[in-house]
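Listed below are the structures to be examined.
Each value in this text was obtained by applying a stated rule to the coordinates, not by laboratory testing. Since the model is a prediction, treat every value here as computed from it, not as a measurement.
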Structure I
Amino acid sequence: MGSGVVSPVSPIIEFEYDFGKTKAALLYLATKGLPRFDKYQACKLLFLSDRAHLLRFGRTITGDNYDAWEYGPCPTRTKTILDGFQRLVLGGPSNMPEAIDLAKDFDITDEKNPHYTPRHEANLDELSESDRLILDEVAVRYGSMTFDQLYQLTHDLAAYTRAWKGGEVNHYPMRFEDFFAETPDREPVLREIREEQQLRRLFASVSA
């Protein structure tokens with residue numbers, strides 16, 4: 001017989017979205033001389049960057065959440081902004097402030113298969129040393145991969161396979177805890193991240 005004591009549910013890992021850092025990360029990647037830089041590659045490279053930074057440093061770069069779509073993991077808010085940005089640059093309507101802001105930083109070439117061309121360098125003040133380290137590594141390791149290669153790579157990760165269920169729903173939320181699925185001895189790291197986030201929430205609630 002059990003003791004009747006119910007174990008508390010582990011807090012969910014979550015981060016605060018930072019558009020300034022996201023825009024800087026996109027510009028930073030786009031200026032690395034990649035063979036192409038379209039919405040698909042932008043979303044996949046942000047995912048790989050956020051995942052790598054989380055595994056090594058305990059936080060993501062952008063703070064965005066991720067959804068599992070049929071074509072792979074995708075940053076939730078960033079995808080919406082990129083959709084609005086493309087509509088705006090290609091002559092459609094968009095009143096989204098972030099999309100309007102992004103249109104000042106990127107041009108689009110090849111309207112049938114839109115590619116993003118940066119107008120200037122990234123604001124490095126938005127990116128920490130560890131952010132730039134991970135973005136450099138991701139650009140070198142994955143920047144020249146084809147659509148099919150990025151598709152296969154991201155579809156094979158447990159964070160994606162545990163979230164994707166198929167069926168009539170076109171996307172499902174991914175859990176940051178699952179980003180650690182392939183990482184040995186992950187529990188102490190996850191526990192430290194959860195404790196740090198609990199302390200931040202507690203401090204925020206006391207300060208409010």
Structure II
Amino acid sequence: MKKRLLVTGFQPFGGRVVNPSERMCRILTAAAPNDAAVSVRVLPVAYRRAFAPVAEALDEGRLSAALLLGVAPGRSAIDFERIAVNWRGGAQPDEDGLHVAGEKIDPAGPAAYFATAPVDDLVAACRAAGTPTGVSSHAGTFLCNQVFYQALQHCDRGDIKCNVVFAHLPLLPEMAAAGEPALSEESMAAGLRAALMALADAAE
């Protein structure tokens with residue numbers, strides 16, 4: 001039986017017309033490992049609405065693993081996140097106009113969750129594909145971190161056996177201002193294909 005993998009990204013936001021995480025979702029759908037089936041969710045950049053599609057996929061998909069993607073301007077490599085923290089907020093409002101200055105995602109939840117997928121193996125797979133790749137301590141405090149935290153918590157509380165990890169992507173060259181870090185679509189896709197294969201291999 002084929003392993004079932006989930007890949008998520010975010011819609012464009014902040015006035016941009018492209019989000020590399022959304023683009024990678026489309027590419028990875030067509031590049032599923034031979035022993036896996038990949039489903040995709042593209043999420044709204046909205047505190048109140050972003051997690052619902054992920055929860056639905058986790059509850060109904062009998063998933064082996066989930067690769068959650070988002071964009072992080074200023075980075076020059078794909079960074080896999082080790083930790084999701086129980087905090088959300090930022091200077092900018094979400095796409096619904098909601099501004100959260102700072103609050104716990106779940107007042108009754110633990111302070112943090114660790115990624116349940118083998119982060120170091122995924123980093124190694126990306127690097128072997130020639131893609132600049134690193135590890136980051138945690139996924140910030142905006143929607144990327146919130147969805148990562150909620151996915152890990154949902155699996156923990158629901159006893160769902162699914163390896164979950166989050167990766168932040170650089171801007172694509174056509175999005176970047178002069179001198180701003182970026183990574184080509186080809187390099188990004190090659191690394192994430194390799195990571196997806198490693199994620200499928202690690203899944204039960």
Structure III
Amino acid sequence: MGLQRFGTALLLACAILSATAVAQTKNEVAGVVGRVFLKDQPVPNTSFFDNTIHFGKPVSFEVSYGRKLLGNQGLFSLTFEVPVLLSPNVELNYGINAVPHDYTAFFVTPSVRLNIFAANAVSPWVSFGGGIAHFSESDKLLFFGPNPGETGTTTGVFQIGGGLDVRIWRSLSLRGEVRDFNSGIPQLNVDYGKSRQRNLFAGGGVVWHF
């Protein structure tokens with residue numbers, strides 16, 4: 001009986017220490033892999049075949065750092081986070097040789113994230129913030145020749161997103177998320193009547209808490 005009581009006490013102590021360790025973690029680093037989806041854009045006042053700009057859906061990479069501000073053990077928690085998204089080689093397609101071959105997009109958006117059921121193993125969340133977006137347009141045109149347009153464009157960007165964190169170990173969680181990076185547009189050498197574009201990122205990855 002003494003050994004059983006000792007074992008039970010040891011298990012309870014381990015559980016308490018584990019919960020305390022989780023409660024004391026205020027920092028996190030996350031890595032997420034997914035794709036960016038963009039809406040194809042028809043170019044007005046044109047009539048040639050395939051007069052719509054088509055955007056590729058490149059594999060994209062997000063890393064983020066978060067620091068918990070409020071509610072580490074409660075129903076809600078508030079975290080300051082900085083998502084950084086790289087979307088390399090967004091390929092373009094268009095009916096004539098006018099647009100760049102591709103471009104790379106880079107987003108940095110300091111944000112605030114609200115987690116619900118923050119102390120539970122499963123925690124849904126929403127996030128919003130803003131920062132900068134940078135587009136590096138290819139120096140080559142779609143089919144042949146050098147790109148006569150700009151090859152570097154920086155704009156403001158707003159970020160809103162939501163996701164789900166599932167803790168699989170006291171320091172490790174799985175994350176699924178969708179974020180909408182609403183930015184200015186890259187320089188594509190044609191006017192398709194837009195000044196903003198929605199860069200919709202969906203992906204999954206891991207979060208390390210420390």
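Tell me which of I, II, III gives -15000 when you compute helix-only ellipticity at 222 nm (-39500 (n - 2.57) for each DSSP H run of 4 or more, over all residues; to 500). Working through the options, I get structure I.
Could you figure out which one of I, II, III the value 19.3 for Kirkwood radius over Cα pairs in Å was computed from? Going label by label, the one that fits is III.
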